[in-house]
Structure formats: structure tokens, C-alpha cells
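For reference, the structures are reproduced in the following blocks.
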Structure P
Amino acid sequence: MTVESGALYVVATPIGNLEDITLRALRILREADCIAAEDTRHTGQLLRHFEIDKPLLSLHEHNERNRIEQIASLLAQGKNVALVSDAGTPLISDPGFPLVRELRRRALPVIPVPGPSSLLAALAVAGMPTDRFVFEGFLPAKTGARRARLRALAPDARTLVFFEASHRIADALSDMAVEFGGERPAAVARELTKRFEEVHCATLAELGAWLVADSHRGKGEFVIVAHGAPAAVETDTPENRLLLGALLSELPLSRAVVVATQVTGLRKRALYELALAMGERQADEES
């Protein structure tokens, strides 16, 4: 298959193991007139490894919009440009979206060259449902914003996939355990395709403990895969009200909720809220 003239090729590159590069990606990189790279030094090392000598053009989050006209002009002249990120598939939490959007607006050809992706690699081995999933990228850095985002995602039944940095991985897992529930199944994929690759599956509470048990586990690049929310179970039923009413007549509220949780298997928070509502209703009736 020949290289199309005047096209931007979005080329996936290895996320760690150089053997993961595709034959097509190598051909496109060799035949392109120019390679737009997130970090020219990093991409330069990749190209030297495969003995490819091509002009490099930096394209990162700070200069991307200024590069659009330059790249569009190259394409208009019939030149081919290969777009690469530091690792994996460009545009997935990497620069490139404004460029691709504008080229599409101008009806200039944009051609995918698929390959490695840490998102899909982690999802494939996490043991979570893959028929429906959502990629959330990086969570907010600040605790309040991160918890708010997780709280909004907590009811989502789809498998949830996140990227996370080493200096925030412990906090992210802790906040997920709070907002999703510590019993939620999840997986941490660390340093995928690299020498110290590790994929650990457990509950969110267990993953937090696993991470801090060994300082080496907090190093590297991370993908977190969390199971979607379980199907909603009706809490406010006559049977549960009868059970809670009987328990509340003999026990303090917190203890009554614990016992009801053990008997029904329902979530403690939902039963607690039902017990409060029952107490408020009884108070209203007595007043």
C-alpha cells in the first residue's frame, strides 16, 4: 500500500517494548517527509534505533496551535507528515486533537496507523467487562476536584479506565475506595510492556494496601481499571423497613445499620440513609 500524498499519518509507537512497533508504522516513518513529535529528543532516540533519518518538527501542548498552519501548508504542498507522541497512540491524553480537528475541517486527509495503546493493553488483561467501558484519562490533581469527579462516576455501570502518575497513584486509589466503595473490583497496571511490568487485580481497598506495602510499586506509569457499579438493588422495601424498624427499637442507629447490612447484603450507606429517613418520618408523625 503506497503512502498517500499530502496526508497526516497518526502513528502509534511503542509504550515501552520496541518490538511492539508495527511494520506499517516503520514504513510510514521512513517514507514521511517530516515527523511531528511531542518530544523531538525522545522520538530521535526511537528513530535512531530503527535507523530512520527524517526531519523532526516539535508539536506539544504549548506550541500545537501555532504549528497547525505550518503542517497544513506542508500537506497542501503534497508533503506527508507523520504525527507521533512520546509513546502509544497520539491524541490519547497527548497532543494532536486541535491539529486533527482543523485538518478535518479543511478536508485534508488524516490517516490512522494503529498500534500500541496502554489503555487497551490494560483493559485486555484486567479481567473486567470490555463490552462497555469509558476512558477518563487523568483525574484532577487536587483532592476535592478528584473526589467530585469520582463521585459523579460512582453510579456508572461501565468499566472505568484511568491514567495516573506515580506521585498521585496512592491518593487516587484511596479516593476511589472512598467514592466507589473499597469492595469494588479493580486492577492496577504498572509499566506496561516494560521490564518491571506488573498487573495486580484486587478490590480497591486491597489495591491501596498492596501499593504501599512495597515502595517500588509506586514507581512508573499507571493505568487503573475499575469495575463498573453493580446493578442497583432496591433498598427501600417493606421488608427492609420492617427489619430496620425492629433493629432500631433495640439498638442504636449505627449498630442497627451494621446488623441490617450483614443480614441483607445491601450497602451500608443505602441502609443508613433509609434508617435516617424512617427516623425523620417517625419524628414528623409524633410532632
Structure Q
Amino acid sequence: MTLRALYDVPAPAKLNLFLHVVGRRADGYHLLQSLFVPIDWADRLHFERRSDARLARHDLGAALPAEDLSLRAARALQRASGTALGADITLDKQVPWGAGLGGGSSDAASTLLALNRLWGLHWPRARLAELALALGADLPFFLGPGPALVEGIGERLAPLELAPADYLVVKPGPALATRDIFAHPLLGHDAEALILAGSLADSALHPGYGRNDLQAAAEAMCPEVTQVVRWLEARFGSSRMSGSGSAVFARVDEFSGNAPSPLAMPVAQALDDLRRTHPGWVARQCRSLARHPLADW
């Protein structure tokens, strides 16, 4: 039986529970060490097979750039496989872009997994991962299976078993471009000393919660990131920027019930306050996932 379409294919966002810059390659790429977890904030994609080799994307919400990562991933797989088939790709975008949540990379990875099925290619996941890395450092993680320690530029993955947890994720109005964060002077020639100083101070402030070595550069570029950091810390006692920003998160599962804490605030109350006082911010209570929803594909 020929598969004609795949609907409601999820593309989950991720959080970086920590992100350390540990070096730099000769070609200028920064070497990272990070803990990625997928969350239940997700885009949805629909795929319909075409026999004319044409690839087209249709946006259910605001128009995306003409050549987004999902379309680039589809073209790369089409070229590499030599298939004569095409696809209509409909994208229901829910994860904000420029947030450090990996939404575009996740869309591209889910596109690779879906078209691998829709076109009957039967490529193993490892072969898809090689293609994915050429499109972006985050993409291999979004091929599953779930939480992972990520090293190098994103190509070295060590899957981990982590119990799900609840997080409040807040993105301020401005978006941040990853390339601008990595080009910031705080990640220039004096990056190692500045990162070490910032990391030590950060660890003292939030023992056991980790750090994000890109956060200082993001806060220097975007004061609203600092505002979100302080807003979350005042209510939940912790915060951390995800990826290259601008989204910031706090773990809230210990506060979502009636656990006593001088800083505790019901999440629903915090969200009501945020909508009233910061209408330009986007916020969502998310749960981390023990497995990627397409891990069994």
C-alpha cells in the first residue's frame, strides 16, 4: 500500500538545561557541552506526497521565510536520495522563533523523518543524522530518541534517561539570532576568561542548577532577557536561558502543588500577572519529555 500523506507530525521544542562553551575549532565553530531535553511545546506538520518532484510549503499562521529549514531539509533529502517524488508541507507554527528553543531545527528533523516514510526511502536514522548535521548543529538531536548530552558542535549525542519535569518558559518580545550571539565580543578572543568568571558567579547564585555560557552575551544584547531572568527568579527562585536565547525558563514542578516555599507562587497566578504586565512576552508551562514523540519511527 502506497503512503499518500502524513498528518499531525509533531516537532517538539527543546530546553538546554545547561550549555557550556568548552573550546573553539580551527574553522571558528565553538565547541559546546549541553544537556538537551525535548518539551511538549511543539509545531505540527502535515505532508502530502506529490509525483511531480515539486516541494512546496504552506503556512497555517504567519508567513515564514521562503526557504526555511523544513524546506531546506526536504530539498537536501530529495537530492541525496535521488527520488523523483515531491511533497506539500503544511506547517502549523507554535514554537516562537529566535528563542533558543530549536523550533526550526525540530521542524527540519521531523521533515526528514516524515519524508523518509512518505517517499519509502527506508534510510536508517544514522544516515538521516549525517544529512541533518549539514543543515544545522541542533538537528541530529531532534531525530530522537530523547534527552541527551550533546557535545562537539552538536554531532556527538549520548542519550540519557531523565524523569519528566515541569518548566515555565518565557520568551520576551525580541528574538535573537544565534550567529549574532556567537559573534558577540563576550565570545571573542577573551571568551575563556569571561566565560569562566561568569560561570563561577552563576554557579554560586544557582548551585546545582547549571549555567548557560551564552547568557551574558544575550543579556548584553537584549535587556529584556535580563528582565525575564529577574521576573522568574523573583517568583520561582531560579532561571536559565535556553540555547542562544531569548527564551528563559524556570523549573516549576516543585511549586505547582502546595509545597511551602517563601518564593513559591502558583504558576497560573504567575501567568496571569505576566499577561497583564508584559503583554509582549510569550509564556507557557511545559513538561519535558522522556522520549521524542517520533522516537519509534
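Observations
- Top of P, Q by distance in nm of label points 7 Å out along Cα→Cβ at positions 118 and 158, largest first: Q
- Of the structures P, Q, the one that 1.19 was derived from, the read-out being Rg/Rh (Cα atoms, Kirkwood Rh), for residues 6-61 alone: Q
- For distance in nm of label points 7 Å out along Cα→Cβ at positions 126 and 174 computed as 2.2, the structure of P, Q it came from: P
- Which of P, Q leads on relative contact order in percent (Cα under 8 Å, 6 or more apart), largest value: Q
- Structure responsible for 180, with volume of the Cα convex hull per residue in Å³ calculated and labels P, Q on offer: P
- Source structure of the calculated read-out (helix-only ellipticity at 222 nm (-39500 (n - 2.57) for each DSSP H run of 4 or more, over all residues; to 500), -9500) within P, Q: Q.
Bear in mind that the values in this text are calculations on the coordinates, not laboratory data. Everything numeric here is computed off the predicted structure, so don't read it as measured data. Cβ atoms are built from the backbone, for glycine too; each structure is taken alone.
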